[in-house]
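Next come the structures, one after another.
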Structure I
C-alpha cells in the first residue's frame, strides 16, 4: 500500500466508527459548508438491489465515447478507495483524494453530529467532480435511496431503478414494499425515470410514486440476444445493436436500462450517436462480477476461477443460472470446462469458495447456489464483519445435506489451496465483493482469461 493509500484509509477509518446511519441532514450541512458543489454537477442517479454497478459502467463508458467528461461514483471498491471516484473511467489520483478529504474534514462543524464515512467520501466526490468541471456524473446510490447521502440533487437528468429484492431489510424495512419505497425515494418531481422489471409488490409502490411525482417513465424490455456477444435494443423509435462485454443473461436487462437512459439523454439534447453507444458498450469494464481469472498456487500452477460478488440471494440466483446454463451446454471455454461429445446435457458438481459478511442472508444464498454433489470451501472475509466459516458450514450442510464436501478454512490462501486440489471442472469464488477485493489485492491473479 502506498503512503497516499495509507493516508486515505486512515482518514476514512476515523469516520468508520460512526457506522451506517441513513439521513440527509449531515450531508446537506456538510455540502452547504463546501459551497454546495452538487448543484454544479448534472447527474444520472442509479438505485437498485442488483445491477447498479454494471449499469453505471455502461453509462459512463458510453458518455465518455460520446466525447463527454464523465464522473462516476460507485461503491464498494475492490482494492482501493480511489476506485469509487472516477473521471472518464480513471480512478482519482491518491493526492487528489487526500486533498479533497482534507477539505471536507475541515468543513465539518465540530458542534454538530459527525458525518459518517460514506457521507465524507460522498462529499469529497461532489467536490472533486464539481471542481474538475465534469459534463455529467453517474452516481450510484450507496444504500436504499430516499435517505442515502447521494440523494441531494433535486433535478437529476434521469433516475434509474435497476431491480428490487429483499436486501438490507434491517435498515430499509422488512417487506419488498418497504424497500421499494426507499429505493423510489430517488425519484424527483417531473424528472424522467427508467425502471427495470420489479416484483409485483415493489412495482405497485414504485408506480404509485411515479404517478404522484408525474415522472415520465420508461420500463424497457430486456435487450434481445444477438449471438453470444451482442444485444439488440428495439423501441418504436430506435433499433440499436451493441456489444455485450459482461457475462450473464441478466446483462440483457442491465444493458437495456443503460441504453434507455442514454436515449432519454439524447431526447434532452445530449449528443449520443449510435456509434458512441456501440463503442462505449464494448469498452465498459466492471471487475469482480462474472469474471474469469487464474490463480497461481505455491507450485506455480494456474487454476481458472469464476469470480462473482453474489452477496445476496438475488445475485446468487443470477450466478447459479449462469453456471447451470454453462454446464448444461458444456459451454464454458477451455480450459474451464471441455465440451462433451454427448448430446445429453451434463451437470457435473461445482466447487465453491465462499466467504460472507454477518449481515447477509446466508441460508438464502446457500439455497440459491448449492446442489447435491457440490463441494464447498469456506473462508473469512478479512477486515470486515465476517461470518464465521464454521457457522456457515453448519448452515450450508443443513440447507444441502448431500454436499460432497464442506470445510471451513482459517484464511483465504488456505481455502484457495484446498480448492485448487479439487477435481471439479468448474470452480467458483463468490459471496462477498470485499473478499474478492482482498483476493485481487493479495493473491496477484493474472489477467482476465475469458468466459462464455
Structure II
C-alpha cells in the first residue's frame, strides 16, 4: 500500500491511497472464505462452496469484488492514516478512483483533521494568584465565627437589624385568577428566620428591617418556581439577637486548647495562611491553562467541541445513574433549564478543546518527548488501577490503536508541568509571588 497526504481548504487533508493487486486478492480471498461458510447452497457443505457458485449467488465477479472492497476499505483507510500520521477528527469522504472491477485499487479520502494552533508569547505568561497574606480583619472574622458557636440568643424590643433571628408567621395568597383554592404551601407559623440570609421569599429581608415584635408587613413577591406574583402577609412575633461572649483569655481557654487570645489568633492566622497557600496551588494550574488558552485566536472546529460535549454529557449521565438520579432531576435540583445547562456545558467543552490544542502546540514548540521508560511507568500505573500488568495494558492499547494517544497525553502532561514551572507569578496587587511561598507546612496540612 502507498499513501500520501495533501492539505485541502478548510482544515482538511486529502489522502491518496493505492492498494496493490496482491493485497486486493487477499481481501477477496477473505470474503470468499467467509461467504463459503455463511452461504447455504444445496449440495455443498458450509465452507466448501466453489467460487463460481458464490459469484453467481452474489451477482457476478464484479459484485463479489465490490463486497471485498466494502469490507476491506476501513482497514485500508486506517493504515493510510497511520502511514501519513494525520489526525482525523471526523468521518472521511471516500471516493474510489480506480480498481472497482479489477487490478490495483485506488481511492481518495478527504477528512477534517485536528488543527494546529499558534500560542504566541507562551514563554512570557503572567499568572495572578489570590493574595497569600492573611489580614487582621480575616482573623477577627474567624474568631467571631467561633464566638457565634457559643453565643446566646437574647430577646430584644428594638427594631430588627441584619443578623437578628426573628420568629414570624407567613401567609401567602395566589392571584384569584390563578388560585386553586389551596395556599397551604405558602403558609408557615412560628418560622425562625435569620434576617439578611436572603432566603425563603424575595424581598423579605427589606420588609423585615426596622420592624418590631407585633408588627405586620404586607408585600408582593415574584416567585420563579410558580411563575407568578404572590401576595404575602408576614407577622413579626419575636426578635432575638445573638450575644457573643467577650473575646478574652477566659473565653479562649473554654473554646480552644490555647491559654490566651493571642495564641488563638496566631493559630488561626497560621491555619488561614496554609489554606490560602493550598487554594493558590489549586488555582495555579487552572489559571495557567486559562492564560495559555487566551493565546489561541483560531476558530475551533465545531466537530471537536461536539465530541467533547457528548463525552461530558455521557459521563454525567453515567454518574447520575450511579446515584439513581435522572438528568431532569439533576437540573431541577440545580435550578437550571436544559438550555442553560447545555450552554454552560458547551462553553466548558470549548475551553477544554482549546486547552488540548494549546498544549499540543506547546509540546511541539518545546519538543517535549516521552521516553520508553516514562511510557512504561504510565502503563504500569494504568495497570495498577485496572488490576492488570503493564504488558496486558500495552497489548490492549495496541489492539485498540490507543497507545499513541497515551503517549500524547503523557507528553501534554509534561508540557503542562513545564509551563506551570515557567510562568511568572504575581498576586492581586501585582506583587511578585515566590514559588517558595507556595510550600505548605506538612504538619499544618496534616492537622487540617
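As an exercise: helix-only ellipticity at 222 nm (-39500 (n - 2.57) for each DSSP H run of 4 or more, over all residues; to 500), calculated from one structure in I, II, equals -16000. Which structure is it? Going label by label, the one that fits is II. Thinking only about distance in nm of label points 7 Å out along Cα→Cβ at positions 376 and 440, which of I, II has the largest value? Looking at the calculated values, the largest one is II.
Figure out for me which of the structures I, II the number 2.2 belongs to, where distance in nm of label points 7 Å out along Cα→Cβ at positions 8 and 40 was derived from the coordinates. That value comes from structure I. Here Kirkwood radius over Cα pairs in Å is compared for structures I, II. The highest value is that of II.
Read-outs: derived from the displayed coordinates by stated rules, not from any lab. Because the structure is predicted, anything quoted here is derived from the model rather than measured. Cβ atoms are built from the backbone, for glycine too; each structure is taken alone.
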